[in-house]
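Each value in this text was obtained by applying a stated rule to the coordinates, not by laboratory testing. This structure is a prediction, so every number in the text was calculated from the model and none was measured. Cβ atoms are built from the backbone, for glycine too; each structure is taken alone.
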Structure P
Amino acid sequence: MIRKLAAAAMLTALAVPAFADDCAVTIEGTDQMTFNLKQIDVKKSCEAFTLTLKHVGQLPAAAMGHNWVLAKTDEYQAVATEGMALGIDKNYVNDADERVIAHTSVVGGGEETSVTFDVSKLAEGQAYTYFCSFPGHFALMNGTLSLVD
């Protein structure tokens, strides 16, 4: 009976959405061009939000690098396309592009990086997409970010 209750409690805990109660989240990128999260919810009560990107693959940044870039959904494809032309030295992101809300550097297998951004940059009801801007990755490596209560 105790084992059944413990198992039920564990399953209940796993079913809870991954809200950023502590105003931070970790996302993983793989050598198969995937992120392990397709949705990130940021609570309005957070003043700042920290995203940590872990590349859990083995390939180096030059071959299969990943970054994490946040933009409004209706602007993300243009941001990704323009960023690809800038090269790895610029992390495939234009730092001066006002459409970029936040971004990390590019990392390779076994590496990680973080970015912290001001939650006041997000607007309620606005659709946001996060993606990897390494050439050719944004079509597969993307997800949605929402501002929630």
Structure Q
Amino acid sequence: MMLLDCELFNHLPSSDMRAVARYFGCDRFGEGETIFEEGDGGTFMCVVHEGCVSVIKSNQDEHGVMMATEGPGHVIGEMAVLDGEQRSATCVAASDCVLLTLSKAAMDTMLEEQPRVGAQILRAIAVSLSRRMRMAAGKLVDHAG
């Protein structure tokens, strides 16, 4: 089961991961394929299982700027799924990728049917997002000084 290999969830017991595995899908993207576009509705999030994903944000001139490259264990698309807002960036497969996907509907169902494990999954996602926000804030400070 691929979720057991995911660094994001490796602190959770394997029995818990088996209990929620059915809520996740698995999608493959070839290098250069767009996973989702900035401005799209956020209906799913992904955990990178294999490969790398480029995160691209449009600047004020509408030119794409590479913000990050996310590899195995990293989450993409979680902001839109959590807050219901539009996608804040475009994600493109930087290499052939295997992504574990969790739709907003499946996440809601998981939280109803498996609330304890669902809460642990949400916490892991929130911790990942928090780490990224802290790193981004540190980069902003470095560039400002």
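Things to note:
- For 15.2 (mean count of other Cβ atoms within 10 Å over residues 65-72, calculated) the corresponding structure among P, Q: Q
- Given -11500 for helix-only ellipticity at 222 nm (-39500 (n - 2.57) for each DSSP H run of 4 or more, over all residues; to 500), calculated: source structure among P, Q: Q
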